[in-house]
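**Q** Several structures are given next for inspection.
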Structure I
Amino acid sequence: MIFSAEKNFNYLIPSLFLFPFFKENISTFFFILLTINTIYYSIKSKSFSISKQTLLLTIPFWIILITCLLWYSKPEDLKPVKNGLYFLLFPIVFLNIPKSFFTKEKLTFYFEVLKYVVLLICISYFLAFFYFYDLEHLFQYKYNIPKFRDFIYYEIPFFKIHPTYFTTIIIFTTSYSILNLLNSKKWSEIFFITVGLITSIALLAKFNMVFLFLLILFIILFKTKIKRFYKIILVLLLISSSFFLIKNVPGVKNRFVEIVNSYNKPPVGMSYDSTNIRVAIINCSKQIVEVNFIKGVGFNNIKQTFLECYKTTYDSGFYKNNIYLTHNYFMYILISSGIFGLFVFLFYIYNIIKLTIKINSFLLYVMLFNVLCVSLLEDFFYRQFGLFYFSLIFFCFLNNKRELIFKKESSQTIH
């Protein structure tokens, strides 16, 4: 029976990498199956353990739970706990899965699954868009938002993923493809890279576009082994292509011009966009922090606190159709749990960074740096999609490192 449970990991772990295909409840269902299998395997093999490292990696969950209990007055006050549940479950479950399922070959297979999932979603987006609209609509925009991005965010009947979150995954799979191209000369990866870049440009997630540009620049300068002359040529092509896109593609140009035009103009009436809405969020965040610096407002009260600030500060209805929280997960923790909660969360991030340096994988560096930067602009871990993606990639790499250490120790024992 132990062996049948062990074999199940061959199917259950890869199934998690299909998560961009599904709604949150289906991804949760696959994770529940993995959890049940892991518990059964651990009990039968008498291998279940929770180490100090495991507990350290569950810190954000306890910040959320303890804060919710301190502010508890009714059962609904515990709802925010579910948003941080993966902070608890991923460390406990993944660190009890046999290390043999996280070899270099296994990780390659998992990332290949994710790469093809991303490719199919990208192609599906364009096929669906051109089914409903013509090519000219690809370059139309409203309120500085391109028609394609609007279509993906509001109209598409499947694969509904926030553009920033999806382009974060595209950055990871594109980096993976670039490394395959450079290290193994897999020329087919050019197709995956091209589709990823085109989709990122079409979705116009501003920060991730800049991040992707800097990432490719870094790879050209420091990861390629070509002569300096060719590096200079590639860098110049990259820079000139980027300027061409910003200047000549309406959607790209307006997304960046919007930053310059709106950063100092508060939302008024129907005159608002993604830039001045973020300015409004930052201003309200400052106001709330000043009054609630020590103990915060509680995770269960943060939505209402922001709504009251928007209502009393701005003569605009930008907040009525969408719930705008901090758009900064560090600020989300500070406002909800106070300065002590933020310090504890930063200690958690410190441990994540320390482990990442120990693992020393370029792909993991890219994922973590991208996620931490996006977390300064989005409530990245608040959404299940973001937390699931981060945890899945991080704990796969961590288990791979544990597997390598185990192999090394085993070989030394034999000798």
Structure II
Amino acid sequence: MLTVSEALEKIISEVCIFAPREVDLKDALGSTLAENVVSDLNNPPFNKALMDGYAIRAEDITEGFARLKVIEEVAAGSVPSHPVQKGEATRIMTGAPLPEGADLVVPFEESTYDESTGQESAEQEIAGTVELKASKRTAGSNMMPEATVLKKGDAVLEAGTVLQFQELGSLAEIGKAKLKVYPPPEISVLATGDELVEVSVQPKAGQIRNSNETMLAAQIENAGAVANRLGIAGDVQEEIEAKIIQGLQSDILLLSGGVSAGKLDLVPAALKKCGVREVFHKVKLKPGKPIWFGVYQKDIKNGQKENKQGQKKNKKEEIKTCYVFGLPGNPVGSMICFELFVKTAIQSLMGITPPVPQTVQAKLENEYAKRGDRELYHPCSLKNESGMNSVSLIRWQGSADLQSTVKANAMAVFPAGDRIYHPGDLVDVMVWHE
């Protein structure tokens, strides 16, 4: 039986990164960037006013006061017609380029404008004079010099970045209308078992609601992938196989239940019959020991199945590959196996590095007696106070106790073996959410 780390290595060695795809920027949310991106311009591209006011020369302020001739007004989207000379000011709006010679902006609130001194010339209307009380203003105030944020050719984002709203805004700012990404995978979810009924149904004796489908679909979307719900398959071989064939059209197929050693644990045999190559079955993990992982490949062009393991390489368009996980039926086992193993496969497909689960260290608040030769993942509450992580184990009845996990935001990791853990001991923690 594999350890958790050995199982993760197997998954990473099997999963091939998606071939990059060019998409429109508007369709890139949640994808992983497949190229390094550099700026095509300086940002800002000019000396930029950061508020409404008067663009002036700092040398014109004497003892916090200046009386200057207003020569023009520049709005955002316009450009100055005249440089600012000694004794002059340009009325300017937020976002507009500063005229040549100006090196600060004094806000309107610190000005008194006198339009009665205005006069006309052959070239322009002189708007008047302005008195500025700017005792705290120095060169550089309320303006952003050209290329302060980025210089042309500077790196903006690196390949492997997951694109969220702020990254998309940054790419829009530099004109990256199309970009190469690793797209989010489509993941099908199939729950198996005669005991399952839909969430909206009142269970009869011996029945339970299909909570795993809802939970796994949420975990899929939280991981940046696309969920496809296949519903429930009863404990009938032909019914399970028919649903599996449907699910193999996705990038990843998750089956919940039917992977243990019971008489009606039909999933491994059904997967084999459908042409899925088993990579491993069972891991030294608690909860989640029964987990199954395999790979399905089909030559779409010729209709021939390709099940022999070859060298790891990018997927070719003519080969359809689906990575298959048989997850435990007990909900917390299924939840934890997703966070450990399925998320690793998702991140490998999308080029996210490192794909392996990340942990933080925290001080344990409870005393805990760890027993057994399997690595244990215990739901817990992680908090950070004054820069120090601490973790409290929740009262939890085991793999079937989903309700207790509502109080958790992470999993404390206890290595295989017997040990008494005391308050203050450091333990590794996998974070679900803040």
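**Q** To test your reading of the models, identify which of I, II gives -0.43, -0.79, -0.97, -1.09 for log10 I(q)/I(0) by the Debye sum over Cα atoms at q = 0.06, 0.10, 0.12, 0.13 Å⁻¹ when calculated. Let's see the in-between values first.
**A** Values: I: -0.27, -0.77, -1.11, -1.29; II: -0.43, -0.79, -0.97, -1.09.
Traced to structure II.
**Q** Let me ask you something else. Given a value of 16 for relative contact order in percent (Cα under 8 Å, 6 or more apart), calculated from one of I, II, which structure does it belong to?
**A** Numbers: I: 20; II: 16.
Source structure: II.
**Q** Computing percent of Cα pairs over 22 Å apart, for residues 206-333 alone gives 54 for which of I, II?
**A** Details: I: 54; II: 37.
Among I, II, the structure yielding 54 for percent of Cα pairs over 22 Å apart, for residues 206-333 alone is I.
**Q** Taking 17.1, 61 as the value of Rg and Dmax of the Cα atoms in Å, for residues 174-237 alone derived from one of the structures shown (I, II), identify that structure.
**A** On the way: I: 12.1, 34; II: 17.1, 61.
Structure II accounts for this read-out.
**Q** Another one. Consider the structures I, II: one of them gives -23500 for helix-only ellipticity at 222 nm (-39500 (n - 2.57) for each DSSP H run of 4 or more, over all residues; to 500) as calculated from the coordinates. Say which.
**A** On the way: I: -23500; II: -4000.
Derived from I, not from the others.
Readers should treat all values here as calculations from the given coordinates under stated rules, not as data from a laboratory. In this text, all values refer to a predicted model and were calculated from it rather than measured experimentally.
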